[in-house]
Structure P
Amino acid sequence: MAHELYTLQILALIFSFAPAVSPLSFSYPAVFNFGDSNSDTGGLVAGVAFPVGPPNGQTYFQEPAGRFCDGRLIIDFLMDAMDRPFLSPYLDSVGAPNFQTGCNFATGGSTVLPANANSRSPFSFGIQVAQFIRFKARVLELLAKGEKFQKYLPPENYIKQGLYMFDVGQNDLDGALYSKSVDQMLAYIPKILSEFETGIQRLYNEGARNFWIHSTGPLGCLPRIIATFGKTASKLDQIGCVNSHNRVAKAFNKQLHDLCTEFRAQFPDASVTYVDIFSIKWNLISNFSQYGFKQALAACCGYGGPPLNFDNRIACGETKNLNGSTVTANPCSNTAEYVNWDGNHYTEAANRYVSDQILSGNYSDPPLTVNRPFNYKPKFINYKMLY
């Protein structure tokens, strides 16, 4: 009963504040997603049995749900906006996954460039694209055998008319910045984007026409990055983020934006939308108190206390012996007060803010046209009050 009341309260607040999206501007019969942990709904857990245990999932699912978050991800909120169920991971064969309205190929730790022996995830972008191609071929093969598969698989027109979403590249930048200077990274970015372009061209050749591409966020504002690279004040900007990492992220995004423009010109029958995630997250972190958050750069689930509550030696939810003492990286008492969840990923409350900003239509190129009843002004929403 308490959970039902909580759900009703949340729904009432959502309907009071959230933008109503025009069915013509952001509605697709299916979504096919490619990316890393920012949009992984269980791929890494299923693919390599990576331990994503409690307290992950505690806010919304009340249990771990394959997501590196206390609850829902941006992609979950976007699926809600289209009145579609959450995406099942391509790699998860347990629990009768339903792919009728799409499939998620994203896996935590994935990179655009091919994985190597040291990669956390073997499922780099090229592998994810290859998985989609096999998925499509297998779907069409099974559908040709009879109606019994129609309940679980997308019809061919869904594959053609579906939205192809991308949120990948952060791990390429992150990993390379441990050994490369900013100048070296600026020369390295075209290599990453060349691989990305190859992948989206392969998808285009398979019939994909609707491309939805997220820029990378402010990498230098993650507690893990600050703890590692921001030990001296000269390395930090005015809000406490690592300058070098954000400079590289901006350069990557500029070239990614240019790539989207070029792809649109090369393939005029394709719809290519670039979404400026960096600006959305930067605004949230810079003005966190305006939205009801109390902590912008500290991890909710971590160890070490202020200012970052992050220790590389112990992950969220783990118990370890550190310096002769047994300690646990526990979650904060109220996740909605924090922008960051575990030092690397965002909380559900922050993900809700980001998705609302996406759906406002103000951060897309070309702009996303939406209806805005109730004098919708997302910057005045107190996201803490939604929880």
Structure Q
Amino acid sequence: MTDTERLRRWRLVLGGDDDGTGATLTGDDARMDAALYKLYGSRPGGRGGRRGAGLGDSAPSVARWLGDVRTYFPTPVVRVMQRDAIERLDLTRLLLEPEMLDAVEPDVHLVGTLLSLHRLLPDRARESARAVVARVVADLERRLAQRTRSALGGALDRTARTPRPRRPAEIDWGATIRANLRHYLPEHNTVIPERLVAYGRRQQAIKRDVILAVDQSGSMAASLVYASVFGAVLASLRSLRTSLVVFDTSVVDLTPDLHDPVELLFGARLGGGTDINRAVAYCASLVDRPDDTILVLVSDLYEGGVRDELLQRIARLTASGVTVIALLALSDEGTPAYDTENAAALAALGVPAFACTPDRFPDLMAAAIEHRDLTPFTNHNT
């Protein structure tokens, strides 16, 4: 890198005003700097202490700024700047304007903000807000659905193994050969299949019940978005019976909306308190096959209900055979804030409590379906 290029980059980072670089920006560099200044040059103590910057006080001016940002920065950077603009410059109210919603770069964080505002949205902004949420949901489904179906489909097939296949088409020849290698006859160059291994792939019986219980407090917005998409994907697998429950101080069963994750998300209500104990009590009422049930509690575990009752309920569920997993977050936002005492108490009951990224969730569910040890996931995500 030349000295000129190095100074240019430092100039863009530092923002001018006697930054010591002596560099002058022109053309696209100057326009990039202007876009950065409007956002990051407006806070006291920021970017040389300059004042008077900002995005203006109207949706059209913000929309023009977003257009400039998309022109000069890659999409991941656009999303970061967009999030910073909403938080630093208090532009939340402008999201009520359709002009603003049409201009933003949709992402999970924006969806969370819109869900928290959707009861306040004027009629003229509702359609734009729903379109933004639908775009994000469709993108997540494209990215996550195939891998989820593949991982869980394989796990469900493996749980259906039987030593007595009814027809040759049900035999898994690869697994059968591996299971009978000790019966190999070299003189005949063949394996004697003493034990057949087959998958019941054509069976339509429900093999596992999955209950997703999702905390809808404001800090769990991204997790709610991902959980809704995963819930819709899981519900599409015939071998699973999937329920989705959201909760704050009340409990709402959104299972009927699993076919439409956008409608499901708009049925949630972000914000408010948290009563995990009440939510777990409701989920316990849905359990009729404990050994074949997986309860995934997505929550930061800050309990506003009765903590002792919560732990007792979870202890009874695990003792009955239910696989209980506590996800402190289902997102890619990094290490979340959570109640460490409650997480430790759950771990003492044999319930793993850890944050999980969306990319790891399919493998986690496959392991739970097969009753495998989940410790590797705990170690990977803590």
Structure R
Amino acid sequence: MRVAEISLPAIRHNVARVRELTGGAVIVVVKAGGYGHGAAIVAAAALEAGATIIGTADLEEALALRESGIDGPILCWLHGVRADFADAVGADIELGISDLDQLNKLADAAAQLGKRATLHLKVDTGLSRNGASPGAWDELFARAAELEAAGTVRVRGIFSHLANAGDENDRLQAARFDEAIAGLRAAGVEPELQHLAASAATLRSPHLHYNAVRVGVAAYGLSPFADKTSAQLGLIPAMTLRSEIVALRGVPAGTGVSYGFNHVCETPTTLALVPIGYADGMPRALNGAGAWVTVAGEPRPIVGRIGMDQFIIDVGPLAGRLKLGDPVVLFGDPERGYPPVEIWSGLMRTINYEIIASIGPRVLRVPVDGDAA
């Protein structure tokens, strides 16, 4: 009853688009279940399209990708204090290292297994999250150089994350990143990859590309900008969220709809019940906000309070054309006539990332290779 169709051609197209724009290595981030699309589905398609590395936030996500059959390079960078780096080394997972303790822990795991570990050093250039602060760089870089010379680790890359706080701040962060790269080289390490840009800088700031970029939402075909659509950026939204009509009922004027009767039908009409709700990631606050879905290719409004498992639409003049089981599209590619996910995020005063990443586990992720649903 609840399906998120994931277009493999769209993902391949989006990764190819990023490669075209940058000409360098592309790291495709599939954290949080591939931003709600299915991490393994997206990882496989991205690697087919030429992605250099698949990125996750944490080690558990990376190991799950290995278990699902993804054998390409994987990088993860957000570690709990009890993370078992031996698992990462054993599974050939590259680690983002943010401090000296993590580096030494990784070295111990590599020595224990008799296997060289691969890492990317993460430095904080102004976002103030994880990553080594500038005062810790010299000691971290010196230790990394020592361990690399001993054959315990390979320092494949160095990276940071932009705050997206405007061009001036981006440039200040880039200057700090340049200092970090220079410091690492002075310590005797030449990183193969330097990555600073995420989706926004990848699409809008070529001077921040370095020789690798790290994209999330762009790989899924969504715009990171309020003033640009996916189509304007040359991207194709990969997810189409679908459900179906499971009940139809004609009602007279004055009929209250769903909990609280905060919607009352002004005229006789037909209501259709759709079995997807806030437990599936459909924001409850969409009720009464002006959100709509498509039925039989036509936009129809959501009416009444959204429940945990279901919501109601007023199908009005379409009633005679509809039957049980007819598809309902909640959002998808607007170029195909579907509501864009940005309708939801705009009404909720949030970002499209949050909406897609919040699609719940009851929604079946179905990879679609081609136009056929």
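A short reminder: the numbers here are calculations on the coordinates, not readings from a lab. Predicted model only: the values in this text are computed from it and were never measured. Cβ atoms are built from the backbone, for glycine too; each structure is taken alone.
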Inset, instruction - Have a look at P, Q, R and say which one yields 5.0 for distance in nm of label points 7 Å out along Cα→Cβ at positions 142 and 342, as calculated. - result: R
Inset, instruction - Could you figure out which one of P, Q, R the value 52, 21, 15 for semi-axes √(5λ) of the Cα gyration tensor in Å, for residues 102-277 alone was computed from? - result: R
Legend entry - Label whose coordinates, when helix-only ellipticity at 222 nm (-39500 (n - 2.57) for each DSSP H run of 4 or more, over all residues; to 500) is calculated, return -15000 (choices P, Q, R): Q
Legend entry - When Cα Rg over 2.2 N^0.38 Å is computed for each of P, Q, R, the largest belongs to: Q
